[in-house]
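Structures for review follow.
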Structure P
Amino acid sequence: MLIGEVSRITGLSKDTIRWYDKIGLIDQGRSSRTAGNYRTFDQEALKQLKLIKQIKTLGFTIKEIKEILNTRKSDGLDCDSLEKSIQKKVQLMEEEINSLREKRSSLLYILDHCDGDCQASISKAS
C-alpha cells in the first residue's frame with residue numbers, strides 16, 4: 001500500500017507517517033520501497049499506525065508511545081506494564097488539571113478585582 005492510501009485510511013498526514021517510519025515507530029520491514037523509491041506499507045504497518053494514533057489521542061507523547069511499543073515487541077504488551085504507563089499518565093493529567101484550575105482561579109480573581117490598579121490585582125492573585 002502506498003503512503004497516500006495509508007494516509008487516507010489512518011487520517012495521518014504523509015509527513016507524520018514518514019516521520020514515524022524514520023524514528024522507528026513502525027516495525028522494521030513493515031515499510032519498504034518500490035523500484036521507483038516509493039514507500040509501501042503492509043497491513044501490519046497500517047495496524048501499528050492506527051494503534052499509534054489511538055494511543056496519541058489518549059495524551060501519550062511519542063517517547064511514551066515508543067516505550068509502550070518497545071515493551072509490546074520484546075515481551076508482548078502485558079497488562080501490568082500498560083497499567084503502570086496509564087497510571088503514570090493519569091497522575092500527570094491530574095497535576096495538569098489542578099495547575100490549570102489554579103491559573104483559572106487567579107485569572108478570575110484578577111477579573112473580579114481589577115478596579116483601576118490591575119498590577120495590584122495581579123500581585124494579590126499570585
Structure Q
Amino acid sequence: MVKSMERENKRRFGTLGEAAAADYLQKNGYTLLGRNFRFGRCGEIDIIAREGETVCFIEVKTRTSTVFGMPSEAVDYKKKENITRLAQIYMLRNQLTDTAVRFDVVEIIAGKRKDGIFVKSIEVIKNAF
C-alpha cells in the first residue's frame with residue numbers, strides 16, 4: 001500500500017512538472033502540438049511542440065534537488081531510444097517527414113508544499129540528444 005501511494009505521488013509530481021513545463025514553453029514562443037504521446041509499449045513523449053519551423057520532442061524531468069545529479073541526467077540511453085522511436089512514429093502519422101526535428105529536455109527543480117509544488121528553476125536544454 002505504501003509503495004502504491006509513493007508511486008502515485010511521484011506520478012502526480014511529474015504531471016505537475018509537465019504542466020509547468022508546458023506553460024513555460026508557451027510563454028517562451030513554443031506552440032504545443034501534443035502531450036503524453038504514446039504508441040504501443042514504446043513509452044511516452046511528454047510534450048511535442050513547435051518552435052518556429054522545428055518540431056520539438058520534449059522530455060520533462062522534475063526533481064526536488066540535485067543531490068543525485070541534474071534532472072536531465074535521468075534521461076538514459078533507453079529513454080532516448082524510446083523517444084526517438086516514438087518521434088519517428090509521430091512524424092510519419094502526421095505527415096511531417098520533411099520537417100526539422102529536435103530533442104529537448106526541460107529540467108525543473110521544484111519545491112513541495114501542502115497545496116502542491118512550486119518551481120524554483122526551469123531550464124530548456126535544446127538539442128539534448
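Computed from the coordinates by the stated procedures, all read-outs in this text should not be read as laboratory data. What you see is a predicted model, and the numbers here were worked out from it, not measured in a lab. Cβ atoms are built from the backbone, for glycine too; each structure is taken alone.
Could you figure out which one of P, Q the value 0.75 for FRET efficiency 1/(1 + (r/R0)^6) of positions 68 and 100 (r between Cβ atoms, R0 = 41 Å, to 0.05) was computed from? Walk me through the numbers before you get to the answer.
Details: P: 0.95; Q: 0.75.
Here the read-out was taken from Q.
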Q: Work out the source of -23000 here, i.e. which of P, Q gives that when helix-only ellipticity at 222 nm (-39500 (n - 2.57) for each DSSP H run of 4 or more, over all residues; to 500) is computed.
A: P
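For the read-out distance in nm of label points 7 Å out along Cα→Cβ at positions 92 and 116, a value of 3.8 was computed from one structure; give its label from P, Q.
Values: P: 4.8; Q: 3.8.
Computed on structure Q.
Given a computed value of 23 for relative contact order in percent (Cα under 8 Å, 6 or more apart), which structure among P, Q does it belong to? Spell out each step's value before the answer.
On the way: P: 15; Q: 23.
Checking each candidate, the match is Q.
Match the computed value 64 of percent of Cα pairs over 18 Å apart to one of the structures P, Q, and report its label. Before the final figure, lay out the partial values.
On the way: P: 64; Q: 54.
Answer for the origin of the read-out: P.
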